[in-house]
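Following are the structures in question.
Just so it is clear, none of the values below were taken in a lab; they were calculated from the coordinates. Predicted, not measured: the structure shown is a model, and the values here were computed from it. Cβ atoms are built from the backbone, for glycine too; each structure is taken alone.
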Structure I
Amino acid sequence: MVATGGGDARTPPRYRASGLAALGRSGVDTINDDSLRLYSYWRSSAAYRVRIGLALKGLAFETLPVHLLRDGGQQHGADYAALNPQQLVPVLLHGRRAVRQSMAILEYLEEAWPDTVPLLPAGARERGRVRALAQLVACDIHPLNNLRVLQFFERQWNVPQAERDEWVRHWIVEGLAAFEALVADDPSTGTFCHGDAPGLADCCLVPQLYNARRFGVDPGQWRTLARIEQACLALPEFRAAAPEAQPDAPVGRAPA
C-alpha cells in the first residue's frame with residue numbers, strides 16, 4: 001500500500017527520483033498497483049501544486065523528472081508523448097492508471113484517499129468557493145503565462161524577452177489583484193484561503209506567488225495573499241514541495 005506518513009499530516013512524504021528514462025525502461029504495466037509516481041519539473045507551478053497536495057495528504061510518491069527545456073523539451077519525446085499526448089507536466093501514475101491535468105490530479109487524490117487530510121471543505125457552497133479560487137489561478141492566470149505560450153510568442157512572432165515578461169506580469173497582477181479582492185474581507189478566509197487549514201486553493205496560490213517573484217512582481221502588495229503565503233510556507237509540507245527542494249532542481253539552488 002501507499003505510505004501515508006504514518007498518519008501524521010505534518011510529516012512530509014519521502015520520495016526518490018528515477019528520471020524520465022524509467023518510462024521507457026519499465027513501462028506503466030510493470031509497476032505496483034498502489035504506487036504513486038509523479039512526472040514533474042522542479043519549477044512547473046502545475047507540478048508544484050500537485051506536490052503540495054500529495055504532501056498535505058501524507059502520500060508517499062516517486063518523482064520522475066521531466067526537463068521542460070533540455071533536449072528541446074523532454075516532454076516532447078516519444079515515450080512521454082505516448083503517456084501524455086498534451087506533452088505537459090504533471091502526470092500522476094497510480095499503479096497502471098495515468099491521471100493528467102493538475103486540477104484533475106488534486107481532485108483524484110481527494111476522492112481516492114478520502115480518509116486523509118481533506119483539500120476541500122464539507123459543504124457544497126464552501127467547496128464552490130475554494131474551487132473558484134483555485135481555478136482563478138489554474139484556469140485564468142497560469143494558462144496565459146505557460147512556457148509553451150511564451151515559446152510560441154518567441155518562435156512565431158519574435159517577441160522580445162522584455163515584452164514577453166511584461167505580458168506575464170500583466171496577467172499575474174490582474175489575476176492576483178482579483179484573488180486578493182475575493183479573500184480580503186470574506187469571513188470564510190482564515191489563516192489560509194478558506195478557514196484555518198490549507199486546502200486546494202492554497203495548493204494553487206503558493207506556486208503562483210512563486211512565479212510572480214520570478215517575473216519581478218512583489219506579492220507583498222497584496223496583504224492577505226502575503227499573509228496566507230507566510231502561513232503556508234511555515235508548514236513542512238509546503239517546504240518539501242518547493243521547487244528548490246526537488247531532486248531535479250539545479251545544483252546550488254537552496255530551499256527557501
Structure II
Amino acid sequence: MRYIRYQRRGRATYGLLEGDTVRRIQGDIFAKHSLTDETVGFDRCRLLAPCQPSKVIGVGRNFKHLFPRPGDVPKYPLLFLKLPTSVIGAHDSILYPSPVTGSIFEAELAVVIGRRAVDVPEQDAPGYIFGYTCLNDVSSREYRLEGLPDAGPGGAIVKACDHFAPMGPCIATDIDPAHVQLRSWLNGELKQDANTSDLLFGPAQVVSFVSRFFTLLPGDVITLGTPTGFVIMRAGDTIECEASGIGRLKNVVKARPR
C-alpha cells in the first residue's frame with residue numbers, strides 16, 4: 001500500500017494512493033482511521049511530507065562499498081539527529097539558512113515507525129516498522145561565517161537545519177527494503193545509483209539498535225544512509241532523489257529570504 005499526506009481545504013489529511021487516484025483517509029494512519037469514498041487525482045494533490053516525525057534519526061556511512069578495508073567497518077550504526085523542522089515535502093523548496101552557501105544531497109531509504117518502540121529485539125523489529133519512504137539527507141558543507149568551528153559530520157548545523165530532510169512522496173508498506181534502488185540527479189545529471197542490498201546495517205538491525213537509546217514513536221523516521229556520488233548543490237539547483245517502489249523527490253534549492 002502507498003500512503004500520502006496532502007493538503008485538503010487548508011488542512012493536512014492522509015490518503016491511500018490507488019494508481020493515479022488518491023482515496024482520502026479519515027483519521028491518523030498510525031492510529032484509528034478509515035477509508036472514505038472521497039477521491040482526487042494524484043496530480044492534483046499538494047503533497048506534504050508523508051508523516052510528521054517527532055525526530056529523524058540518521059545512520060551515517062551505512063553502505064559496504066564505503067569501507068574498502070574490512071578493519072574500518074564500524075561495529076554499530078553511526079547515528080545523528082535531524083529536527084522536526086528539517087522535514088519538508090517531496091516537491092517543496094530547500095531553503096538554505098543564511099550562513100549556508102553549499103550542501104550535499106544524499107538519496108536514502110528511510111524507515112517509518114508504526115508503534116512505540118523501546119529496547120526492541122532485532123527479531124521483533126519488523127513488527128514496529130509501518131513502512132518506508134525516500135529521504136534526501138541534506139548536509140551543509142560551506143558557510144559564510146569565517147572561523148566557524150568544525151561541527152563534525154553529524155553536527156547539528158551540518159544535519160539538522162531547516163528544510164534539510166525532504167521526504168516522500170509516499171510511505172510504502174509492501175516493498176522489500178533489501179532490494180531498493182536509490183538514485184539521485186543534480187540538474188538532470190545522474191549522480192547516485194546504488195542498491196540497498198549493499199547496506200551494512202539493515203532496517204531491523206537499525207531499529208533495534210536505535211530503540212536501545214531513544215523511545216521511537218509512531219511516525220518517527222530512521223534514514224538508513226547514502227551511497228557514494230553526492231556533490232555540492234547550490235541555490236538555483238534542482239535535486240531529484242528516487243527510491244524504487246516509493247517514488248521521486250524533486251526539490252529546488254533556494255536561499256532563504258531574509
Query raised in the report: Taking mean count of other Cβ atoms within 10 Å over residues 131-138 for each of I, II, which is largest?
Result: II
Query raised in the report: A value of 23 was computed for relative contact order in percent (Cα under 8 Å, 6 or more apart); which of I, II is the source structure?
Result: I
Report task. Looking at FRET efficiency 1/(1 + (r/R0)^6) of positions 75 and 91 (r between Cβ atoms, R0 = 35 Å, to 0.05), point out which structure of I, II has the largest value. Result -> I
Report summary line: Matching -1000 (helix-only ellipticity at 222 nm (-39500 (n - 2.57) for each DSSP H run of 4 or more, over all residues; to 500), computed) against labels I, II points to structure II
Query raised in the report: Here Cα Rg over 2.2 N^0.38 Å, for residues 59-210 alone was calculated and came to 1.18; which of the structures I, II was it taken from?
Result: I
